[in-house]
Structure I
């Protein structure tokens, strides 16, 4: 294994261990979130209130020592409240740009679907092009730049569905889920006197995240695995219950996150199992289910699981599903 990949793998594990001091019993979710980060993508978390989403984002930011900002999305939030505004300075007779909270390294977009679609769209340019334009002037986003957005279930009152163009810009979609009984007791014990986030230390720097992101790109992906990724995405475009299939951005996301998962596991090559493990989190939010199918996220994951059972895995006979 290349030294660069081995060093990156060790660093990822150190960061996971650090975050796990605050987020109890969610090792898989922590690794998945880091996979989104080291794939240079953004993360969408759909879960009920009180599940630790804010602490999750803060723990990641503290582990890297990067600038963290939290934006509370509400129906009266305006695009300028996110991107910033130009204010006229009477002393200098010039407009001065007052940057918004989006110009940080890690941003928690809390309850993103409580804001109107107009405000949600303020994130589109910065998420994809890593820049923001205010009054005709373009400002580059700081590096690294990652958004962790939380999404309330659509049955909650006062929510607006995210448009497909916005959903497609998130690398992965996850849920944290409830802790086990033992984990919940541990959470209470750890927070009896003070919150563990207060004692969390920095274990990496911005340059370390850049090092890992560059190492991910060197992970080998066989031509058959690339074909497998393309076939899975292609299958979403012809499924009878899918109105709109995944875009090429979905193929790229599945390709890059598979590389990141291999690195997280300490490998310098991608397995078909890496692709299968990530197909649900990466593709389910990128498809639009036909009208009449309730619970689009749950239904989306079920459809992706069905597609995984029909597309032949490299190295197997059609219909076998095992290597």
Structure II
């Protein structure tokens, strides 16, 4: 557990609109929760969303059916997971919260979200920052966000485009000006990865800081046994993102294939100790036995505000400032 007194965002500063401390329950920012509900009803997916089971939920896929199911049943949980990483109310996420807050300290941010799915991680991050500004927890300085989302499913990209358009005005009220681009990305394909890297480089060329968010990838990489095939493309993505004032956050549900010895984060830790150490470092407190931070919380369901669900988080903050450590 990190020392809360040294955090940039103190747990005591969290507004009740985001964190109900008495019940230890997250609430998605009202703007994001409303946008999710509106889009669910726009697509006629309310029954599908309410039919979710208590298991880990659908992984998603390139088809419209799988993208719709994943959006309906997993978007709010994925958003809550990213929100938990940012707020870290129990101080169990190492430097993760500071990484998110630091990335918004300048006037411009190059944000790459890959795989972005329907945009849950980036939308949760930006709408939560907006709510913290609205509640005067964070200063309301103009921030230009050059967002590039990479995603295999064109149908998931459609969901992300709709949601960013719906939230555009709410974010601008808090001086957050988002310029989104979305690109088809297959982590197993070198050409699409080169295209994603080029788009991110060009779109965010003038930005003061850079943040790479990788979320909810272990279902594909580990369960489908694609780590070896994906490694060269991940290498390129992380190398691109490295440089001055560059950070990354890798977010997953807390499950065995992500957190166990030999799981996803164990594999990533090994890479950062070997071939990736030239451009990135994980937290100094991370070890081969404990390479990742884990926490959990409840969150209110946007479609059923009186009900809650549990969200788990396994997170690895990464300093990509090429040789510096935090």
Structure III
């Protein structure tokens, strides 16, 4: 994630926090109202990452609490209810921040889901004009969006006009993890002197809480835990060239968590929380070299899990193909969304 996108998400999560808190305090969101990332994302046209952070802050403040259907209830109800979320009141300032973002950002989540949902199943050509028509945006917007997905390694351009979705094969997954196994422990070790203790303690507490309530965690939660260990914990590495190569190998793999939401059920056993916690615990106790070794072991285990996930997808699922993707290579039969 580039610096501009990260700063945008930080501003957005504070804005979403203020919007929801204001609606709770005004009584618009009454006690027992059910909130989740999907509903807020659809109403505010904001991606789920800043919404997830805003909900975590609201929970920490005691304004909302988790319920058993992987969402939140506004605190204060005398009995368990699940009121439907009404339209939120938005101030003029909030409207300008939420609605005034670039057009590509407003459709980012949906396009990312579309693309990732098809990556394991075959080779697809992206029809840019059809994408623009599908989302009712200009070609400039889709061109900007695809350029950002290209930078993350999700699509590949051939020549000036041909754009293809990158196929997620077992071989590619192996190669990406090989790069990560070589680079990521070094990046963690180099970043360790610059870690902030309070940030590591926050990461650890999040993992403790997640282990306690698993499987009552969301895909956004899992993505955040992955981002904490693999992105945030290596961000301070002073070797920026190493970090740039690492990010290229990380982005596609981390994005595939969305496949759990699209096709797979949450694993019966928590997938990586204990391994993440071990790395963070070692960093907190001042053992960065051992933490780097634990991270390498975690990555070697993770690639085997990813291979099993891909095999499950190919054997038991078919992709929902949006109208702007054209299958051009071998793969499972697909149906149009």
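Taken together, the values in this text are just the output of simple stated rules run on the coordinates, not laboratory data. These numbers come from a predicted model, not from an experiment. Cβ atoms are built from the backbone, for glycine too; each structure is taken alone.
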Which structure, out of I, II, III, was Rg and Dmax of the Cα atoms in Å, for residues 120-207 alone calculated from, if the result is 18.5, 54? I
Distance in nm of label points 7 Å out along Cα→Cβ at positions 48 and 232 - structure with the largest value, from I, II, III: II
Given 32, 25, 22 as the derived value for semi-axes √(5λ) of the Cα gyration tensor in Å, which of the supplied structures I, II, III does it correspond to? I
